[in-house]
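Just so it is clear, none of the values below were taken in a lab; they were calculated from the coordinates. Note that the coordinates shown come from a computational prediction; the quantities given were computed from them, not determined experimentally.
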Structure P
Amino acid sequence: MPRGPTMVQKVTEVVGMSDKSFAKAAENAVETAAKTLRNLKWFRVTELEGQIANQKISSYKATVKIYFELEG
């Protein structure tokens with residue numbers, strides 16, 4: 001039985017940081033990955049962390065799994 005083309009994806013984990021928000025930290029992670037990877041398809045935020053300074057949130061960190069399609 002003939003099958004259609006198959007897609008193979010790879011996953012990489014990237015950490016983004018921001019002093020604005022968790023969303024911006026995740027966006028920074030994807031933007032940085034896009035500089036060296038092609039065919040980005042989707043992402044999953046797996047961890048959120050923040051740093052506190054002077055009793056206030058001073059920075060946000062998002063660990064992001066980025067899925068991209070392999071060429072070939």
Structure Q
Amino acid sequence: MKLSGTVAFRDLETGVWVLEGDDGKTYLLAGGDRKIKKSGAHIEAEGDVDTDSATLAMVGPRFVVKQYRFT
């Protein structure tokens with residue numbers, strides 16, 4: 001699955017990184033590398049949406065990033 005959106009840090013619990021998707025949905029970012037963690041950066045990413053796993057942050061489904069690029 002391909003998604004695009006803006007990377008943001010949310011100060012929930014211990015802090016989480018999310019992708020505020022251009023589709024209007026918010027995804028918990030998983031995978032990728034630490035370079036993806038730039039608040040305000042716009043990215044296009046390929047990966048899998050994991051709707052079955054529960055997370056403590058409860059900000060949306062996990063998006064497991066396989067590859068990405070800044071746009």
Structure R
Amino acid sequence: MAFPRKEKPVSDFVAARHVDEEISFVRNDHEVSGTIHKILENSVIVKISEEDAERIGAASNLTVVSHKHYTV
């Protein structure tokens with residue numbers, strides 16, 4: 001039996017985000033820029049360059065970043 005999902009208010013910052021928007025964040029002491037690939041409830045999936053993925057030790061060029069940890 002599944003419970004209905006509760007609607008949560010979305011902050012203005014999160015509501016203003018859109019796919020292909022460029023953001024930057026810091027991971028492993030490296031500043032990384034990328035584009036939003038998908039927007040989730042608490043985070044975004046970001047597409048970064050292969051070089052940046054290698055620098056920060058990511059397994060692929062897609063990484064998850066919390067809404068609290070990036071800037072537009």
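General remarks:
- For relative contact order in percent (Cα under 8 Å, 6 or more apart), the highest value in the series P, Q, R is held by structure P.
- For -3000 (helix-only ellipticity at 222 nm (-39500 (n - 2.57) for each DSSP H run of 4 or more, over all residues; to 500), calculated) the corresponding structure among P, Q, R: R
- Computed 17, 14, 11 for semi-axes √(5λ) of the Cα gyration tensor in Å - originating structure among P, Q, R: Q
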